[in-house]
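FYI, it's all coordinate maths here, none of it is from the lab. Since the structure is predicted, the reported quantities are computational estimates derived from the model, not experimental observations. Cβ atoms are built from the backbone, for glycine too; each structure is taken alone.
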Structure P
Amino acid sequence: GVVDGSQNLAWKSILQVVQQPIPDDPGIFLHEHVTGALTFDMSNQSSIMTSVNRARNNARSIRGSISTDMWRELNRLYWLLTDDEFRRRSFDSPHELYQAVQTGSQMFQGVCDATISHDEGWHFIQLGKYLERADKITRLVDYHQQQLEAIRDSLVPSLQNLHWAGLLKSCQAYQAYQQRYISRVDPERVLEFILFNPDFPYSVRFCLKAAAENLAAIGGGVDSKSERGGRAGRLLGRTLLELEYSEPNDVLGTDLRTFLNNIETRCSQVVLAVREQYSLY
């Protein structure tokens, strides 16, 4: 009933965020489909295993430019995910699996920050990380909002609050939100925190500002002398200004989806502009 529909909403949001099709067959259990397709399926370009394998191959090709500790952390995650016993346990305890992937990713980022020079290569890593994070967070909010609106009338307030708490957790924001707002989960405050907060590392505003700073550090910012080179910086700067000077209540009270879609589009345009400028194909 309502709870099943509520659970399916969460699984559908995950598929939409990673731009995967939602199965039409009502006989398919969404949670099994999502965990199967997005975890170990090497034929799926968006699966965790494919992503880790691709990252490892890329790291091997530039082995001399990364630290030994970075290579070790990436290898540790790769071999963990290929371990048969760990895979068997993951079906009974999926939380262990996803916690391991999350921890492995965070460890790699920490080791990267601590063990290589913060030169052009490091700034490229940061630029990619923050652009991808801004895009995924924006999509997560967008699709979550769409799905919730579709079944809003059938959900009691307590279940709606659970969904908003789930969105915060998906954005690594639950504890930070609770520290800022010592109260129940409020939809408007959740959206304001995830989209507009200038200090939280997973807010869209924070991510775009960090991306702009790293782009400027590699000479691709708004001050770039090259017209083509400055395009990514101008796109980022324009989007960041909109976030910094928009009144959250005005955005949340009007067409939120259009606002989110504009950010998604700009992020994609920035990625294409950076690829074109630096021939990253």
Structure Q
Amino acid sequence: DQWPLPTEKLLALRSLVKEQLLAGHIENSFSPWNTPVFVIKKKSGKWRLLHDLWQINAVMPAMGALQSGLPTPTMIPQGWEIITIDLKDCFFRVPLADQDKEKFAFTVPSLNHKELAQRYQWTVLPQGMRNSPSICQWFLYVNAALQPLKKQWPSTVIYHYMDDVLFAQPVPFTEQQIKKIRTTLAQYSLVIAPEKIQTTAPWKYLGWSMSEQTVKPQKFELKTKMATLNDAQKLLGDLQWLKPIVGIPNELLDELRPLLKGTDPA
């Protein structure tokens, strides 16, 4: 069932759902399936829509990771020029099969129960589904999209993990190169988030902070006192980034995953 939400969050949820409906990412649904949705406020002050899919994930076979670990920028020679980019709405560019859409349904209640609740289902890959990262990499051909650039620029180091891509080379990047990156990725329907292009230090990439001379882990503030489902999600997400840096074993993360089986996000 859908969790009760305070008025502020319910209004934010309805607004975000309207945006997704207009974008074609969701559609009206009569599905018998239903898992909760909620919203959290980001640092920017904007709201983010989240779908709690742990019950779906519990019965879904895992595809397994396509990358056994995160690429580390510590292998980049000192003093090299760096550009990092973040691909926009990676998951939302992968359509769901028609027969699977009903499994990813959710309900938006009305304010003060003044009208019928509305049920929707995702038409694209939902964030939070256990196989979304692997499917995203396979379907969007991120690796394939980068191959022409790797062949054209053999002296350029190119790392990518999901929607995060890093380019490094011993000489400054030209405007022509940046344009080439955009056009090549666009051929695979991959769009760079304009605000997520970093061309100057300090660069942030996969939990690392890089300057011209140093590479060090970003500062993390782990919140260990958890009162909400969102607290648990944030903790697991932060630990996932820290895992390759401090050597957190998979067994420890597995012990914490039951925390994601929340009953109320607020």
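Can you say which of P, Q returns 4.5 when distance in nm of label points 7 Å out along Cα→Cβ at positions 121 and 257 is computed?
Derived from the structure labelled P.
As an exercise: helix-only ellipticity at 222 nm (-39500 (n - 2.57) for each DSSP H run of 4 or more, over all residues; to 500), calculated from one structure in P, Q, equals -9000. Which structure is it?
It traces back to Q.
If relative contact order in percent (Cα under 8 Å, 6 or more apart) comes out at 15 when worked out from the coordinates, which of P, Q was used?
P
Out of P, Q, which one gives 1.2 for distance in nm of label points 7 Å out along Cα→Cβ at positions 73 and 161 as computed from the coordinates?
Q
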